[in-house]
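Presented below are the structures under discussion, each in the form of structure tokens.
Values quoted throughout were computed directly from the atomic coordinates according to the rules given, and no laboratory measurement underlies them. Every value quoted in this text rests on a predicted model; they were computed, and no experiment measured them. Cβ atoms are built from the backbone, for glycine too; each structure is taken alone.
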Structure I
Amino acid sequence: MNFFQSVILGIVEGVTEFLPISSTGHMILASYFMGINEDAFTKLFEICIQLGAILSVVVLYWRKFLDFSKWQFYVKLAIAVLPALVLGFLFNDKIEDLLESPLTVSITMVLGGIVLLFIDKAFKNQTITEESQVSAKNGFWIGVWQCISMIPGVSRSAASIIGGMQQKLTRSLAAEFSFFLAVPTMAAATGYSLVLKHWQVDGTEMKGYELLMQNKDNLAVFGVGTVVSFVVAMIAIKTFISFLQKHGFRAFGIYRIIAGIIMLILLGLKA
């Protein structure tokens, strides 16, 4: 991976991580069309670059994350992230092996887009308007919904926001809670990929941190991609909340359908 490719993936991650259009799916497709999708470092990069997006949430909502007097907030996040931790540890590698392909992503992009077309009408009379009203039970079920995003192309953001709305959170609050939940979820995924997971590199197994520190180029492109994703994600978060309040999910659904169909056509032409 070169610097240009790391910047492209950083932009893709920053724009898509908190939008209901699947950051993983977009990065899989981007790396595929750049011809770097089979590289072990690229796959590690696509996961660990989420560090930049994590930091953007913490910076934008620092009053929430650094207010240690409100311990209930941390308890709710811990409960909400449990389903993803358990299922991710048990099944994530198997799911990736079976489903992490450009074709799968393109199909789930279309299917997810169809779902988003009807979400605004499906959930009405939302009664939970403040984060303090979100119970531990609400958080747990939002976390269960988030697990659907283990299928590449589904979108962690979309799954958790829909889960929040199903639990009676307003659209904007469901989006904010999805941002909050992203921090422990992505931190856990990054930690697992760096410390616990073994990556196949030229016939040998390496831990993620060993692969990352294998040479200076790996560290450099990772640093550039992380910074780019951080800056872009901050802009995307601010824009998304405002857009969602005014327009809902329909535009994202249309985008997913169009993007998925275009990708299916391109994959067919490249085959």
Structure II
Amino acid sequence: MTIIQSIIIAIVEGITEFLPVSSTAHMKFTNPLIGVSESPFREMFEVVIQLAAILSVVVLYWKKFFDFKRISFYIKLIIALIPAVVFGALFKKYIDAALNNLVFIASVMIAGGFVLLFIDRFFKSSTIHDEPHITNKNAFVIGCFQVLSIIFPGLSRSAATIIGGMSQKLDRSTAAEFSFFLAVPTMLAASVKSFYDVYKHNPEVLAKDNMTTLLVGSVVAFIVALLAVKFFIGYLQKHGFKLFGYYRIAVGVIVLLMIYAGII
């Protein structure tokens, strides 16, 4: 992977990480279009730059993340993380296979798009309008929804957890914010696991040139995500999910056509 390729993928990641359109799917679709072949480094790169993008949340909400007097906040994140850790370990082989199946990912994109077209109609009566009122039970259910995005690559982690939050009576903006908070420990755990796997099985991937490429991609993803997250919260409060649903369907259909035409 060249520096230019890493920057392109990082921009795609930064824009899509917090949107309910699946950043993983977008990276998987972008790689063959710009000539990035499958490799252990690419797999690690895709995971780590997601963490870099998500760290923009820590910057934007630093008062929340570093308020150590509110232990309940961290407990809720841990509780919400547990289902993903358990199911990620149990279904690792299946997940790895699904992540390399572009037809499957594009199909999930389309199916998820149809869900987003109608989701605002299902959850209208929210009663939780800020994070302190989220219970441990609410957090666990949201964590269970996150599992869906692990089992079905292309579903979108943010879409799954936001919908999970809305199912627990969180309003859209509060559900989105908790989704962002939960992404930090989730992707931190995934990045540590990815680094460990590379170190154990393909240590040559950690060569200096690759680490430079990874650093550049991480910085770009972080900066772009910093700009994108505020836009998403504002848009979601005013307009809901329908536009993202149409977008997902369109992208999924286009990718399927490109696959069958032999373009990717």
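Kindly point out which one of I, II the value 0.50 was derived from, the read-out being FRET efficiency 1/(1 + (r/R0)^6) of positions 170 and 202 (r between Cβ atoms, R0 = 41 Å, to 0.05).
Structure of origin is II.
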*asked:* Given a value of -26500 for helix-only ellipticity at 222 nm (-39500 (n - 2.57) for each DSSP H run of 4 or more, over all residues; to 500), calculated from one of I, II, which structure does it belong to?
replied: II
